[in-house]
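Given below, in the form of structure tokens, are the structures.
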Structure P
Amino acid sequence: MDNPIPRRDAIKRFAAVSAALALPAWAQPARIVLGQSAAFSGPAEQLGIQMNKGARIFFDALNASGGIHGRSIELRTLDDGYEPERCKANTDKLIKDDVFALFGYVGTPTCLAAMPLVDAAKMPFFGPFTGAEALREPFRKTVFHVRASYYDETALIVKQLTSLGLRKIAVFHQNDAYGQAGLDGVKRALKPLALEPVAVGKVERNSVNVAQAVKDITAAAPTAVVQIGAYKACAAFIREARKAGYGGTFFNVSFVGTEALGDELGKEARGIMVSQVMPSPFSTNTPISREYLEAARKAGPDAKPNYSSMEGYVAAKVLAEGLRRAGRAPTRDALVAGLESIQNFDFGGFRVDFSARNHAASSYVDLSMLTQDGKVRI
């Protein structure tokens, strides 16, 4: 006669495996699944690629050290090409796949396309690579921002320009929600000075057709141009404006992709200014920068330090702290509460301050300058 004990044990094991497979993706034993939609192809691909690389540098190191309460972090990625409708479809898929949270989305128009789905699912949406006010107001309980806003960036840019006596300021911007957010920021900063942009030029998203914008802006002879776009379009505008005889200065906001802009321009990058919302990924002056550089070194030659990667790393580190505070059996509500408890917390030289009514962690902004040899000077 067969021994009933092994059979009973086998049945128990089968039941346990079946129960585990029935769990949502994020609740599978020993892992937490995050979803990311970003540009991994097309003219803005380096923004998504580098943001993702930085996050993976952190998560891989975290997983190698045991994860969070014994759970590893899995980051699932989908390519949206920096196109809103593709991002919306990706978000729908990730939510239906029941990931635990959404992380590291890239771009204002793409994030805005995802918001109705995020709101309906009450899905945690953490660390988007955008500073648009439309994602901060109205306040959303499940949306958390690690970086400063475009209002913060453009305020510093306008302050710097006007302090140097440069008051004829033009704006070159992407013709979508991102570009509008940056243009609004510049206008907002100029208004108390009784100033307005002397000219405005537009470029379509994922396009380098800048001819009309160059004509519109250079005709006004501005002393400076603030650029609100991605690296390929901004580089194209700079080159064509220089060819047209423009000799003024150029300022970009952080979303441009600093190193990608430098790579596009080569020696023509000399003197181009970029506002930054993260500590320098090249300096060893802060603990977070030293930690990032060491983690990037260990990750291998493909993990080239840059600002976009640094932002991914910092966002991953802050999210991990929220997950740690969410406890050993995390729920989405527990993650939200855990993140909100990170108040005036120093992440090695980058201070994060969330609360129950404030999900914008930082207003840190600095200025950097590109050099002709592709370096970034603070």
Structure Q
Amino acid sequence: MSLEHSTWAINESISVDIAVGPGARIVLPRLVREAGRDYTSILIVADSGVPGRFVEDMVEAFTREGFRVEKLVVKGGEKAKSINTVVGLWEWLLKVGADRWSLLVAYGGGAVSDAAGFAAATYMRGIDWATVPTTLLSMADAAAGGKTAIDFNAKNIIGAFHHPRFIVADTEHLETLDERNYVSGLAEVVKHALLEGEWFLDWLRRNREAILARSHAEASKMIRMSLDTKMKIVARDYRERKGDRMLLNLGHTVAHAVEKATGYTVSHGEAVAIGLVVEAYAATRITGLPRSSIEEIRETLSLFGLPTRPPSNISADEAVKLMRLDKKRRGDKLTLPLLEAIGRPVLVDLRLDEAEKVLAEAWREAGNA
């Protein structure tokens, strides 16, 4: 029996406008107008932790541009990433008359952005959305990439790839962060610099004082360069099918183990900083990364007040056991993103036993350095 057969390649055409700087939240309505998107309504989902004056500034700016605006305040934190939150958002969207040409704006922390982004991905088969992140970690990393998700018996187990049409990082929010929160976010910036190249790392070191002082000019440039680095990789592998996107997990195999082993008392950024160093030691054995690069990585992290040694109360064996839970594991193999050189990341497939051995040795060496 013969069959009629044809194959079509369907390419998604997705554009993302990124704006970074002081007062960017007020500029978003103009960016929306200039993008030529004739939205019927603007639906703002605001994290209760965001100062009310910031949210009202955005509401007023959209109103001045002639948009119909609706606002909903939700409680942030990991508990916001639940099916109950999303159901509540769906009900609210129906109540306020949201349609296929509405724009949902997620304003706040990562959990609210994840839940609101997932609601946008699923309401009427997907409506446009924008994200206005309020921490350095989310501004420089988490806001980009298009991953939306909620927790359902496991973290981020239900979700969708649905990229925001607009990413607006208002550096005025950096002034509201405590020192540990701000510095923690710098770890993801350093990770992106290691993926991008020496020039980015050099720029960070040269501008250290201004960055730590939260200068709007330097912070804006740093965040934009960090997001551009991530988006360059995401654009090649939007739905994580080719493998390129796994490069963004540099340092994270160890980082997730550190977080779990310490009961999340070590922040994500601090754990990533430790992971970058430990995995650099592993790379000297596997990819031939020069040992001088380890010192360069340690020096940069230390300059910004980030940790460079694994916790002394966690053994290498305990850490490696937790790394078995890594999402990059497939059966008896683990895919590790490692550096061959700064600016030259590669993906390496290792047998699980081989990966555990080299990571345990790297953990011990990093701890004794």
Structure R
Amino acid sequence: LGEVENALRQLEGIQDAAVIVRDTHDGEKALFAYLISKDIVQLQAVRRDLEEVLPAYMVPAYMMQIEQLPVTRNGKLDKRALPEIAAVSEKEYTAPKNELEAQLCTIFSEVLGVERVGTQDSFFELGGDSIKAIRIVSKLRSAGYHIAIKDIMQKYTVEAISYAAQKSALAEQYEQAEVSGIVPLTPIVREFASWNLPKPHHFNQDMLMEIELEEETQLREVLDALMAHHDILRSVYREGQLEIVKVSDSKAYELKVYDYSEEQAAAELMEAACTDLHSSIHLEEGPLVKAAMFRTVAGNLLFLGIHHLVVDGVSWRILQEDISTAIRQIKEGAKIQFPAKTASYKAWAEALAEY
């Protein structure tokens, strides 16, 4: 954060700056920057200047000019006194002119949490960052269009992005059937092996989310579809090698159901159960995905614990969206249908090895 603040202070007209981390509307963390200047600051210009000296992920998604930085009695920055920064456009609303612009406005609205987006609105002014750009690319792909992340980061208005988007034919480009087999070693898998961890199975990430499902059979249907679609989740790790096993040859995940709806200490019981699930992951035998359905007085929760060899921070956002999509489709009585597959991890690893 100090490095970002220093970069801001180097800019012409900026007398002082503070940068903090805050939660956004969707529970994600983002950089919030507060600027002090005698003149009116053009935030878009500040953003462009920062991009010259900082990588994209260090450019604050939210910026605001304030009169002075609040301090505590000890003279330190009073972070709690800093105002909230709402993601709002500074431009007059311009309606979309065609179907693609309308799609983009809707996607911007969903990802950035802004009620109404016009074609001249800036991705960055509305709280965009490199991770949100990835999600927009994913959603646009689902709508049948292809675009590069750099196009979103460089063109940043709906209108300009729409000119860069192209009709996609992903089903023809990438294997849509089940993928299985040995995955060539990637740098990150080699790195994991070199650590020689005392408990390599317990290198996991997890997620807990509310689900509007009552039946265990329905949840199994969602998880079955998820494991079939995201092939890498069906991996095992043997002798330093990742292998994706076929759906028919593997137990792709383990699901346990706990009823804590009448328990006073539900939170403690859930934490203990999740710890047990984490420690039960077996790299060689699998599965690398452990799930639990918790019935509580406040509603049902889904826990997913996945070994870090096959999941990362961006993956979770995609998995979360796919789970929500599948649950909605089941409740509507429809068949579970995910967006078309892109390059599999196996295909990517093979291309990397060839390169």
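Every number in this text was worked out from the coordinates using simple rules, so none of it is lab data. Keep in mind that this is a model prediction, so the values were computed, not measured. Cβ atoms are built from the backbone, for glycine too; each structure is taken alone.
Given structures P, Q, R, which gives the highest value for FRET efficiency 1/(1 + (r/R0)^6) of positions 222 and 286 (r between Cβ atoms, R0 = 35 Å, to 0.05)? The partial results should precede the final answer.
Working: P: 0.50; Q: 0.70; R: 0.95.
Top value of FRET efficiency 1/(1 + (r/R0)^6) of positions 222 and 286 (r between Cβ atoms, R0 = 35 Å, to 0.05) goes to structure R.
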Exercise. Here semi-axes √(5λ) of the Cα gyration tensor in Å was calculated and came to 38, 26, 23; which of the structures P, Q, R was it taken from?
Worked result: R
